[in-house]
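Peer 1: Below are structures written as structure tokens.
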Structure 1
Amino acid sequence: MRICIYAAASAHSHRDYRADAHALGTTLARAGHAIVYGGGAVGSMGALADGALSVGGEVIGVIPRFMVELELAHASLSALPLVEDMRERKHRLLTGSDAVVALPGGCGTLEELFEAITLKQLGIYHRPIVLLNTRGYWTPWADFMRTQVIGENFMNEVHGAMWTLVDTVDDVLPAIANAPPWDASAIGHAVVRAR
């Protein structure tokens, strides 16, 4: 599989986030899966790539030119296609991916995750979306999505099945394998219906 990973560039977050990112990279590479991610060398992004590369994994980074100029690009990747902007980067990350895994992160990670969920809601992206819940990071987000977004009828109940939270790196691949099917017919659920 080619797995798209959304991850943070912060080197100042708790070390557990970077440890799980490194372990995820190692786990995916050892299982023979390619990783496509944002191409960064620091924070969880760098740890993810370093973990996969340390066991001979294939790691593809997609990075906007301006970030290369800031010397944020990882220097040892299998491939590092340059794109013009963040919009193109998000498109390239998802295109051809067999699953998305979101690690804890900031606004960029949240934006990428919400775009993937939106495209899945519309039946455009059909693949599993898994959130690695290191240090319980995604728990408040999941509560908000369930009680506010779905509970207040901005999304349908069925949309709660579009993502899966897992607590450990070892749970990621089983969550991908066991994700409920989702296809183009999902567009029929996009409009919120009265309950």
Structure 2
Amino acid sequence: MLEFLVGSSLAAAAGLNAWMPLFVLGMVDRFLPGFDLPAGWAWLSSDAALWIVGALLVVEIVADKIPAVDSINDVIQTVIRPASGGIAFGAGASAEAATDPTHLFENGAWVPIAVGIVIALAVHAAKATVRPVANVATAGIAAPALSTAEDLSSFALAITAVVVPIVSAVLLVGLIVMIVALLRRRRRLSKAAQPRA
């Protein structure tokens, strides 16, 4: 169960920022004693992967703060974030951590990847739906603040998933509640904006 929680939190983090959980996993594998990525995912902590993922992380963080560019970024990320979610879930759910030596998905290596893709796609879809409305409603002023909140949430989900999985569960529930509330608010605003027949 703990592995599923770790993987879900990492995949949700990827839905907010594709590169954050991959960078966190690579850095934690490299520097945190007691945490080892499985052999199939160890490439995440290689020098080349850390430099490439780190550079892509910086690009996404900057692009997501600029109104209009953030919407273009969301379109591009529609493929990248779910793929990252699959990788993050697969790597995190089967990682050998001192806190959880069991392996939930040993016999079906594709299962965690598929679950991660679905989770990251759902979070990304909610983010991509809410962001343009916020940009229009605030003339783009909210974009940097929303993006910063998303980046911090992604980082918090990723780091707590690896270090303190129970805390990541609380953060994950909070993220789900926030997404549902924002989608309901968006629906109410769109109904209010429709002219009455």
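Peer 1: Taking mean projected area of the Cα convex hull in nm², for residues 63-110 alone for each of 1, 2, which is largest?
Peer 2: Going through 1, 2 one by one, mean projected area of the Cα convex hull in nm², for residues 63-110 alone peaks for structure 2.
Peer 1: Output the label of whichever structure in 1, 2 has the greatest value of relative contact order in percent (Cα under 8 Å, 6 or more apart).
Peer 2: Of structures 1, 2, the maximum of relative contact order in percent (Cα under 8 Å, 6 or more apart) occurs in 2.
Peer 1: Out of 1, 2, choose the structure whose coordinates give helix-only ellipticity at 222 nm (-39500 (n - 2.57) for each DSSP H run of 4 or more, over all residues; to 500) equal to -10000 when calculated.
Peer 2: The correct label is 1.
Peer 1: Still on this model: For log10 I(q)/I(0) by the Debye sum over Cα atoms at q = 0.24 Å⁻¹, for residues 79-166 alone, the calculated result is -1.35, so let me know which of 1, 2 that is.
Peer 2: Going label by label, the one that fits is 1.
Peer 1: Could you tell me which structure in 1, 2 was used to calculate semi-axes √(5λ) of the Cα gyration tensor in Å as 31, 18, 13?
Peer 2: 2
Peer 1: Can you say which of 1, 2 returns 3.6 when distance in nm of label points 7 Å out along Cα→Cβ at positions 31 and 183 is computed?
Peer 2: The structure behind it is 2.
Rule-based calculations on the coordinates, nothing more; no lab input. Small disclaimer: the values here were computed from a predicted structure and weren't measured. Cβ atoms are built from the backbone, for glycine too; each structure is taken alone.
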